[in-house]
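Please treat every number below as a calculation from the coordinates, not as lab data. Not measured: the values here are computed from a predicted model. Cβ atoms are built from the backbone, for glycine too; each structure is taken alone.
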Structure 1
Amino acid sequence: MQEIIQQVEAYLLGAIPTALLFAAVVLAYEFLVQGPLMETLKQRRARTEGAIEDAHKAIAQAEARTAEYAARLRQARAEVYMAREQRVKQWNAEREAALETARKAASAKVAQARAELDAEIAAARQSIHAAAGELANQVVRAVLPAVAGGSR
């Protein structure tokens with residue numbers, strides 16, 4: 001058994017430099033490879049997340065601009081519609097004014113024609129009244145001589 005213990009002891013003593021070398025390699029790996037690699041991965045993740053956040057911000061800005069453009073477009077359409085409605089109202093008012101002027105002119109012409117007709121009627125009545133007396137005299141003269149003289 002003593003031999004076995006001595007052999008194990010020799011193996012353990014022989015393994016100490018290997019263990020120390022392994023620990024040195026692990027520490028060197030930690031400081032030379034693992035640390036910088038983790039730092040690089042952290043920076044990469046930060047950059048990636050920053051790029052994603054920037055992309056989200058750009059998308060939000062684009063959506064805001066789109067909404068703003070849509071609002072401006074709606075406003076411009078409303079202004080065009082209002083201007084069109086205003087022009088239509090103005091045209092209708094001008095048309096109504098022209099129609100009212102034409103109605104007044106026609107009404108004035110009708111009134112003038114009516115007045116002229118009334119004047120002609122009055123003149124015709126007057127001439128009929130004036131001629132009626134003379135016609136009555138002519139009828140009386142034509143009838144009276146035949147009656148006074150008997151039969152012709």
Structure 2
Amino acid sequence: MTLLSIFEPLSQWAPIVLVRDSKFGMPAVQSVHLIGLTIFLATLVTLDLKLAGLGRSDWSTKWLARQLRPWMVISATTVLVSGFFIFLATPRKYLGSYPFGIKMSALCLAILFHLVVLPRYVRADPGSRSQWVNATVACVSLTLWFTVGWAGRAIAFVP
């Protein structure tokens with residue numbers, strides 16, 4: 001059983017056919033995807049810059065993370081759901097794409113890093129670790145997430 005044999009029948013689901021075959025379906029879903037991605041990356045960059053010591057000093061990283069969390073969750077959910085619709089519209093195209101494989105690998109690593117590693121540094125007392133360590137964690141986080149975006153963009157240009 002291959003991934004294509006799993007996803008190709010799902011590509012015939014009525015909402016996916018509507019997205020794929022209507023004039024405005026795919027552009028609408030891609031627009032929602034990009035809006036969600038923009039909001040998610042804005043919250044992520046804000047939090048990572050604060051962790052790296054480049055944010056307002058009167059706000060704690062922990063407090064900022066708490067404020068941004070609802071925006072992160074809603075936008076990440078929007079991106080994942082809309083991305084799944086985009087993928088299901090033409091699964092053969094994506095599963096045969098080298099950048100798509102990089103994107104999915106980077107996405108798994110970014111989500112794992114975001115859920116396992118990043119919270120430790122966000123909740124920690126700012127003085128408990130050197131600023132260099134915090135900045136390194138922030139850079140790794142940003143690199144992983146931007147790799148997801150860059151690989152996603154490359155899907156359109158690289159076979």
- Query: A value of 35, 16, 12 was computed for semi-axes √(5λ) of the Cα gyration tensor in Å; which of 1, 2 is the source structure?
  - Reply: 2
- Task: Consider the structures 1, 2: one of them gives 80, 6, 5 for Cα extents along the principal axes in Å, for residues 43-98 alone as calculated from the coordinates. Say which.
- Result: 1
- Message: On distance in nm of label points 7 Å out along Cα→Cβ at positions 11 and 139, which of the structures labelled 1, 2 is highest?
- Response: 1
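To which of 1, 2 does the computed value 13.9 (distance in nm of label points 7 Å out along Cα→Cβ at positions 19 and 115) belong?
It traces back to 1.
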- Please state which of the structures 1, 2 yields -35500 when helix-only ellipticity at 222 nm (-39500 (n - 2.57) for each DSSP H run of 4 or more, over all residues; to 500) is computed from it. 1
- Comparison of 1, 2 - label where distance in nm of label points 7 Å out along Cα→Cβ at positions 91 and 131 is highest: 1
- Item | Top of 1, 2 by FRET efficiency 1/(1 + (r/R0)^6) of positions 67 and 123 (r between Cβ atoms, R0 = 25 Å, to 0.05), largest first | 2
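Tell me which of 1, 2 gives 1.9 when you compute distance in nm of label points 7 Å out along Cα→Cβ at positions 35 and 83.
Answer by label: 2.
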